[in-house]
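These are the structures, in structure tokens.
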Structure P
Amino acid sequence: MLLITYSGLTVRVGISHQSSNLRAMLKEAHICGRGLLLPEFLLTGDHNFGRLRQSTLAEYYEMESASVKGIRVPVFAPAPSNRIEATTVRAEENLIGRKESLLCKDMSGVGLVRKPLERVYPGFSELKAKVEVHAELRRVAERAAAGIPPRSAWVHARRGDVLHRTAEATSPENIRRVLMNVAPETHALYIATDEKDLGVFELLAHYYDLSCFRDFPEFVQLLSEDNYRLFLAEQVFSRYFPVRISTFRTPGDWFHGALCDAPGWQ
């Protein structure tokens, strides 16, 4: 099988950003009729209590589920058996029709992999790439979901690294205001947040049955291991709530409301 991989990925960002890069790679592999040989991604310590992670992301996502337009994309982890000599190409090169066994795109200086690829392949942005969260994390979320009460909402309140932008939007007063506009019947509330002082949200306990990760032992365990694992489990957990509120405004209809109008990563 013909393969594609990537080098020069020195950008240190969060899991949402790197999963976007992973999906862009899957789309290029699909377009070129190749399998993806996973590179290593750098996950910033800013979202993980100072712990920098270097990972192929296979510990976070179920690579067997990777697909584009519903068509499976073969994904391989680096191993001695697939360490063949690679032909290095520029980020802006169109690779359709190339016959080399392994092509390696040099992404030096590139933060978002999709950016150069959108300029190379017509219709790239419209392609839908999917990869499911790792089964272990899905199971944790499913077990926690068994206790979700009726008339409940899941709210993401991103504060830690962007508090200068989101302090007002993620205040309990604004969370309450948004919920009253979007789902006034809400009785129970789960807060997914990177805020270290959870007492910030205590005011909401006057109005809702309030919970967060610390109310679920398996979530607490995930946090002790790796905050990115907790983040993904909480994302899956959100699927079981009838109402979902994001911090930033995002495209699509997955979220029912946002705490602020600015676009951004969750």
Structure Q
Amino acid sequence: MKFKSIFILFCVTLLVFLAILILLPLIMLDSSISGSFWQINWPLILVLVILLCGFTVFYIINRRLFFLLEKEDWPALVRYLEDRVVQRGRYSFRLVRLLANCYLVLSDSASVMSLENKVAIARPSLVEANVLVFGTARILGKDISGAVRFFEIRINTVKASFKEWVRWYHGFALLLDRRFEEAGDEFSFLAKSSKDGVITGLSSYFLTETIALVLPGKRQEFRDVSAEGKERVRKSLPDRKNWDRETSRLSTEIHAAAISKYIEEAGRWLYTV
């Protein structure tokens, strides 16, 4: 559904609800009861009016943004966002994340890293809030050693909700950097302890299908940990459809889209008897 249609539907719904609140007492109740009804419910009516006005102003201010999103005109959207974020200095979480994602859609990793440098000066907290986007840009831009350092220094500083994914991407970057034993240690930790089924599954998959093959001295150790992780995933996500449902929740995340091939391969591996 288009943003304009959603806006109209939302406004019409609020207007109908307001009309009911205002007119129903006049139609159904006598004047004395109507007065007490409005005395009780005027705060709700005021909140609805404020909500309607606020939503309308928000849409009007951002109508150009919504139009470009609907058209999926990424170059034009990038120019629009660069003007708002970089030129006007409006470094909000929503706009910074959207601009970084647009750069990645256009395979412009260098611009993501340039944006990160500007954000680090203007609002450093937004780098941490978008840690997976900025880190993934380094991997996609082939700056693997930079990605290793980026994720490594943030493992213990990011929010708890990002921590396991940051650890996983640190392991993935180590793997791409051919630091196989360190990657194996990171993936082993996650395969044994992660509470996220997707992270556990991906870690277990890389342990047995990649790392164990290039480190014969630790092959059995990594395969044992991988088997343990695989069992944990299949207990929490018994069928392939459960895995697909869990991974579909990540489909809108750029950092997950970058590894979609591995998510699919891990799914096949996990549910092959």
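Before moving on, here are some points about what is shown:
- Read-out P(r) over Cα pairs in 10 Å bins from 0, in percent, for residues 190-229 alone, computed value 38, 52, 11, structure in P, Q: Q
- Here FRET efficiency 1/(1 + (r/R0)^6) of positions 46 and 174 (r between Cβ atoms, R0 = 35 Å, to 0.05) was derived from just one of the structures P, Q, and that gives 0.90; the source is P.
- Origin of the derived value -24500 (helix-only ellipticity at 222 nm (-39500 (n - 2.57) for each DSSP H run of 4 or more, over all residues; to 500); candidates P, Q): Q
- For 6, 22, 24, 19, 14, 9, 4, 1, 0 (P(r) over Cα pairs in 10 Å bins from 0, in percent, calculated) the corresponding structure among P, Q: Q
- Parent structure of the calculated result 2.5, given that distance in nm of label points 7 Å out along Cα→Cβ at positions 198 and 214 is the read-out and P, Q the choices: Q
- Test item: volume of the Cα convex hull per residue in Å³, for residues 86-149 alone calculated as 74, pick one of P, Q: Q
- Among candidates P, Q, the computation of relative contact order in percent (Cα under 8 Å, 6 or more apart) that gave 19 used structure P.
None of the figures in this text is laboratory data; all of them are computed from the coordinates on show. All values derive from a computational prediction rather than experimental measurement. Cβ atoms are built from the backbone, for glycine too; each structure is taken alone.
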